[in-house]
1. Please state which of the structures I, II yields -17000 when helix-only ellipticity at 222 nm (-39500 (n - 2.57) for each DSSP H run of 4 or more, over all residues; to 500) is computed from it.
2. Quick one: FRET efficiency 1/(1 + (r/R0)^6) of positions 199 and 239 (r between Cβ atoms, R0 = 25 Å, to 0.05) came out at 0.15 when computed from one of I, II, so which one is it?
3. When you work out mean count of other Cβ atoms within 10 Å over residues 223-230 for each of the structures I, II, which one comes out largest?
4. Out of I, II, which one gives 22 for relative contact order in percent (Cα under 8 Å, 6 or more apart) as computed from the coordinates?
5. To which of I, II does the computed value 18.6 (mean count of other Cβ atoms within 10 Å over residues 119-126) belong?
6. Work out distance in nm of label points 7 Å out along Cα→Cβ at positions 159 and 215 for each of structures I, II, then name the structure with the largest result.
7. Suppose you compute P(r) over Cα pairs in 20 Å bins from 0, in percent for every structure in I, II: which one lands on 24, 50, 22, 4, 1?
Structure I
Amino acid sequence: MADTHRSLSDFVANFQIEQRPVRGRAVRMGAGSLSPILHRHDYPKNLARVLGEAVTLAALVGSSLKFDGRLLVQAEGDGPVKMLVGEYRTDGGVRGYARFDAEAWAHLDKVNKGAAPHMPQLFGTAGRLGLIIIQDNPAIQPYQGIVPLWKGTLSECAEDYFAQSEQVPTRIRLSVAEFERKGEPAQWVSGGMMVQRIAADTARGDTDEAWNEAQALFTTITDQELVDPDLPMEQLLYRLFHEQGVRMEPPVTLDDRCSCNEERLVSTLKAMSDESLRELVEPDGTLSIDCQFCGRHYTVPIETVTGSAN
């Protein structure tokens, strides 16, 4: 029963509009993935929604990777939110966290009277969005594409990324909401969808008309439809594209799973200077470190990473 529930609420999948030069992906996240992440951190509601969008976007984009690795959606700037990270790994694990100035956030919330802030309000005039691809093969350098966070929403900024860095016409929708049902704990749910135009070639000919048609249908999606737990994603796709015919491929299950471990932490600490490490050492000669993503606590003896207790 649990596996059936997860397959309906925590997955990412490709879909194909039949006989159209358009490819797409859809994601739905809830009790097994996004909800525990957002509840664990207990951020202000509007910040939690933006973080949820980042994790959802990471799954949408990262699920296209053809190698073992991970994709990070990383937004940073000089506004109330200093950094926000959503991560998808090709084994289906997702995680995320945000770092923000509580006082500046409270001021922004007061100015907006509780309304959702736009990207420049969150990250300031220097805000930027990075999509970072990291392969598990350490011999291959990470790839990073960056665009400014000038648009109102994260999805609009992500569309700019694909237009500038990938030069692929792309439309993206993201929605995050918290649902409360009688007798059940509140759950965060997200939904996301993206469509991309496939370039014209000799076989396909001109793809303008098909792409314009797909975009017009895509714009009719509502935020409520994307996150509605009672509306399976297959039904939403059929509602949008039934006249053309649409087929959703087998999904990849997503879950809340942090990749932190002591071995990786020790390796990171060893790369730091001894002077920097000793500034962090506790009176008992250990380094006390919490994972920013999952909150797991690590205690590492200083001699493990410097070779000296002094």
Structure II
Amino acid sequence: MDTATETKTIAGEKTQKVKGQLLQFALHCKNEGLTEETVRIWYNRLKKISENAELNEPENVKKYLAKATFAQGTKYNMVVIYNAYLQFIGKTWKRPKYHLEEKLPEFIPTEQEIDALISGCGKKTATILQTIKETGMRIGEVLRLKWTWLDAERRILTLNAPEKHGRPRACKISSKLVGMLQVLPKKNELIFAGVNTKSSQNCFKHSRRRLAKKLGNPRLAKIHFHLIRHWFGTIEYHKKPDLIHVQKLLGHRNILATQIYVNLDQALFGEANDEYHVKIAETIEEATKLLAVGYEYVSTMDDKQIYRKRK
């Protein structure tokens, strides 16, 4: 065997060994309760590192990350993932100090833009988009929805498998969304059976690029699933400027994650208007009518309920 062939053989064996280690780590993560999507992301991140550095040599990995052009937030996440891998193989290291960057979305789409995407996408993708628009769920949460969680008669969609340690929640949905959900094929217990995060993202990416070109709106090509969740949070905060209310709708455990919608609301709609329409309700029927048109309860005085709505 000549030197070149021998070198190639050793490199191939080394690659197979690393692949085997990564597969074992992926199985370990799955057994520890990480979601399939998280396991996939972690595997791909470590694979990227292994292609550019000696995976089992922490100092080598540290040098690679230092030279890489990734954003600080990406490097921070890669350090977290690599640290978990080192613990799995029984090694330690002095972790480099990268930090998460707090960023706002580049822009918040308009409802008209979201509706244009819904109208122009295929049946399944359109239903996913409509679900996110009405509930603010993450794409991974939408894909976990089960048929038994849909109460079509009362138009309630329940999420009992939230992501990122979020809170479960029940969402009121429109008759339109109920109809879109019910025409989907019922292949198994999952509403979006056979769809995973990666395939749905790829399908949506191709559709939005096509629609951006067709409609002459380049912003459509940049609207991803999570951006629609941001639209939902911003609009809900604008309708009712109460962080606790929006926190519950989005399933956040930490209200700090909800605070970005204060900033986004001010950027989109300007400073909050402190002028209100004020109404008095003396009966349950009057109170019900006021709530139905967007008034919020303030207090009760002299046995009369006071409601208000921003002008």
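Every read-out reported here was derived from the displayed coordinates using simple, explicitly stated rules and does not represent laboratory data. If you're wondering where the values come from, they're calculated on a predicted model, not measured in any experiment. Cβ atoms are built from the backbone, for glycine too; each structure is taken alone.
1. Details: I: -9500; II: -17000.
For helix-only ellipticity at 222 nm (-39500 (n - 2.57) for each DSSP H run of 4 or more, over all residues; to 500), the value -17000 is produced by structure II.
2. On the way: I: 0.35; II: 0.15.
Answer by label: II.
3. Details: I: 16.2; II: 19.4.
Greatest value across I, II: structure II.
4. Numbers: I: 22; II: 12.
That value comes from structure I.
5. Values: I: 18.6; II: 15.8.
Checking each candidate, the match is I.
6. Details: I: 0.8; II: 2.3.
Max of distance in nm of label points 7 Å out along Cα→Cβ at positions 159 and 215: II.
7. Values: I: 30, 55, 14, 1; II: 24, 50, 22, 4, 1.
Corresponding structure: II.
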